[in-house]
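What follows are several structures.
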Structure P
């Protein structure tokens, strides 16, 4: 039986990566859950690592626009969808981002509007350098299906209510090694609050 989170109660912690396509410049994000509110039991099959995560997420690719204001670089991400997956046999691999979309789709969310990613530039050793990127967005739960995990029955609609508001922070320095289909890959983390019923 799923227990509902109160409005503004911590819903989840995630970590993942933003992937910029070398082919068409689209962006998508993939990753896994470090914590998922209302779910009892270990979210990992062993150590904490993407390859051991039972709960993952994948976004539908989107086209971002950009703007600048002094030392701030602004990425303008349109409303879009992302889905959550239960991987009973974890297979997540940042070298194969589509692997995070394997398993049972247990929920789909749609961001309610434009997401503004803000990148801060600073002088480091006398040279300009990008330091970090942050963002915040709300997403409505559009689809959910019940699932069994660790001997209990859950439904994210009952746990989260209407959806979440997530606060994210990303490194402004790309990872050194990434799949050749992508121009840049940036790691990030996010924490979300439940919107409640």
Structure Q
């Protein structure tokens, strides 16, 4: 999977599991003040016709969710936060380190991993969950032309990692939230009964 946004035959569930194509951020998109809970998000979501892939949200504390993304026989636990910035909603997800417990990795490797945040614009919450991730190609091109707009780091493969603190990140995301090139390729997940 090369991009977090390219939907086509791949579902958003499969795309989100591949962080290599998403745009990770060192800092979250939310503050405790921004995080909110909406019971409509709780439950198991899947794209119509997909029985192998799902996102399952459960309440965790006052304004957070535990999220398990399942793709066929594989799954991964995440922490998720729903937030509102102005008139728009976003979701911030970050891997729950407990997902590494069963991984056959040495402790030094696990300790060096940084749980990056990835986020998506929530286009619709009910009756379908429609979300759109930040497009890695768009941000790479945009930051090439506007390198000082938001703090970031290019790794040795040329992939972007956002390093801006939360408030700066929020301003950047809010500015580009309506740009279909920045946020595109919406999912269309329905709640399972």
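Quick note: the coordinates plus some simple rules give every number you see, no bench work behind them. As the structure is a computational prediction, the values presented were derived from the model and not from experiment. Cβ atoms are built from the backbone, for glycine too; each structure is taken alone.
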- line: If helix-only ellipticity at 222 nm (-39500 (n - 2.57) for each DSSP H run of 4 or more, over all residues; to 500) is calculated for P, Q, the one returning -4500 is structure Q
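Compare distance in nm of label points 7 Å out along Cα→Cβ at positions 68 and 116 across structures P, Q and report the one with the greatest value.
On the way: P: 1.8; Q: 2.6.
By distance in nm of label points 7 Å out along Cα→Cβ at positions 68 and 116, the leading structure of P, Q is Q.
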Highest-scoring label, criterion being Rg/Rh (Cα atoms, Kirkwood Rh), among P, Q: P
- prompt: distance in nm of label points 7 Å out along Cα→Cβ at positions 84 and 100 was computed and gave 3.6; which structure, P, Q, did it come from?
  reply: Q
